[in-house]
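Down below are the structures I want you to see.
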Structure I
Amino acid sequence: MQNRRSFIQKTLAGTAFIGLGGLSLSSCNLNKEKTITILHTNDVHSQIEPLPSNHYKYPNLGGFARRATIIDQIRKENPNTLLLDAGDIFQGTPYFNYFGGELEFKLMSMLKYDVATLGNHDFDNGLDGLLSQLPYAEFDFVSANYGFKNTILDGKIHPYKIIKKDGIKIGVFGLGVELDGLVNKNLYKETTWQQPIEIAQDISKELKEKHKCDLVICLSHIGYHYKKNPEKVCDLQLAEQTQDIDLIIGGHTHTLLPKPTVVKNKKGENVLVNQCGKSGVYMGRVDFTFSADGKKTAKGKSILV
């Protein structure tokens, strides 16, 4: 990996400012305003270095070194920052073919990712291949609708993770796309898949009510929306048909959003849905601000790396 210290930081069409209504902060009593910054990637597909200079659309953009510079700068501005990934970490460059995912996980660990979920391409070397690389990942994987009970991954992947930042309790859970038809059965073996929306409602309710999370985030690799197949489950449906999720960070469809889409959930409250294309060319940023009087607002944008 080249030691590139400079970076380009731009935004696509501005920033979304979203009022999320009143909030009962059950895990803390605020005496001052606090902001939680969420940085996120998806579908990086083993793009370790910047894209080549002759790339048709994004010449010399992206790469882990530039992303690290941006992340370090944002963390200095706000230590209350989470770094998340919505899957398809593997597959796309010779780095994966040669190292099998070791390099990707080591670099993500160096960048101090907090949580990631699994995409379909993360099964491309089979369960054995994924398991052999997990020791290099100094962060947690979450998936609520993949069942690994009868596989070698049993106990290695959890439905959710709870993180506390400056008194704010954040629950992060994962959802994966159906593997049948996308991945050879010999690769995922006895892994089971459940429809994501019902699972998401149960998990998000548990995070809100049982664990008293102030912020619930879904790392989704089910896709933003399918124009040719509108009945297929997607992030927009997930937002509409649940009621306890604050932010859906998506993947799989390589959708590049200039700012988060705002969707009304079952209770008529705003849910943010975001996704940042592919190959690490863009990184998402969403800031949740918790005011002393119990109000929660958010703003989001995409950052060009």
Structure II
Amino acid sequence: MDNESNLKLDSFVQTNTALTENASIYETNVNTKAQADQFASDLEQLLNLKEEADQPVKWLIGEKNAVKKSLIDKLYLVCNGLVCYANSVSNSEILGKASVTKYVLTSFSELKLIDFYKQIIGIARQHVADLPAFGVSEESIAAVETDGKAFEQKRADLILLKEDKATARDEFNRLLKKINKLLNYKLDYSIENLRATHPDFVNYYFAARQKAKGVQRHYDVLGYLKDKASGEPISLGKVSVEGMDLSTHITANGTFRFRHFPEGEHRLIIENINYKTLYIPIRRYASERSKLHLKMEAIPIEVV
């Protein structure tokens, strides 16, 4: 699986943990519980599909290639013996079929190699009584046949494994879309509806859900500041994100902007020497630009 899919899967596991640990909060809500149960069931299937799709194939490729090399080595010796026999009896037909170098055998496609070894075995068995003098015995012919069948089996096993992996990968992607739809359009709303009574659980849930977006995304945030009493733009000052090394300045026209604001739940700290500091919570889980229209209260001027 690619990195983004793995990140989503990790976040789904964390989301399911948040739901499981706090099941008592929503278990009496029929819709929310049904959605959470469906999510848990789909997630279990998704994890199984990932394991199937991520099955290693290198070991099987290695085994297949080892058997192929052994087959070519033994096949070449039989072919060489057949060529010597054909030359001794002036059999041009056998000579034409068995004359092959090891390099050519190595360059054969797998299907062509399979067809070729079967053909050579057939020819060798027809003349087996005359071949021992040329280094070809029934045992050497049988050894080629054994390696040939083993090569065919390893090749078939590898094809089947790759097909199973591809099927699992396709099913994984289908189920991933289904789970995203369930979360984005149903369960997220059901959990958000509990914020007033269980804010800590909701924050815990969405902290896990934030990672389900895969690669971290950033969005624009644009703010407009005005004097609460006069409605005039507030010039200058600083806007920072609480707990993060992220800040921007307020312009002379009373605006501020974050061009790359991280998704999730944060709090803005808005400061101007002449106004009371503002603390503004902000949530970023959508790709559209956020526009904030805010009013600041002036600090009263002490009259001496």
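For structures I, II, calculate FRET efficiency 1/(1 + (r/R0)^6) of positions 92 and 260 (r between Cβ atoms, R0 = 41 Å, to 0.05) and state which one comes out highest.
The structure with the largest value is I.
Thinking of I, II, which structure, once distance in nm of label points 7 Å out along Cα→Cβ at positions 220 and 236 is computed, gives back 1.1?
Answer by label: I.
Please state which of the structures I, II yields -5000 when helix-only ellipticity at 222 nm (-39500 (n - 2.57) for each DSSP H run of 4 or more, over all residues; to 500) is computed from it.
Answer by label: I.
5.5 is what came out when distance in nm of label points 7 Å out along Cα→Cβ at positions 52 and 268 was calculated for one structure; which of I, II is it?
Among I, II, the structure yielding 5.5 for distance in nm of label points 7 Å out along Cα→Cβ at positions 52 and 268 is I.
Quick check: 27 is what I get for relative contact order in percent (Cα under 8 Å, 6 or more apart), calculated from one of I, II. Which structure matches?
So the calculation was done on I.
Compute distance in nm of label points 7 Å out along Cα→Cβ at positions 196 and 292 for each of I, II and report the one that scores greatest.
Evaluating distance in nm of label points 7 Å out along Cα→Cβ at positions 196 and 292 on every structure, the highest lands on I.
One of I, II was used to calculate P(r) over Cα pairs in 10 Å bins from 0, in percent, giving 5, 18, 15, 13, 11, 10, 9, 8, 6, 3, 2, 0, 0; which?
Considering all the candidates, the number was obtained from II.
Of structures I, II, which gives 2.8 when distance in nm of label points 7 Å out along Cα→Cβ at positions 124 and 140 is computed from the coordinates?
Of the structures listed, the value fits I.
Taken together, the values in this text are just the output of simple stated rules run on the coordinates, not laboratory data. In this text the structure is predicted, and so the values were computed from the model without any measurement. Cβ atoms are built from the backbone, for glycine too; each structure is taken alone.
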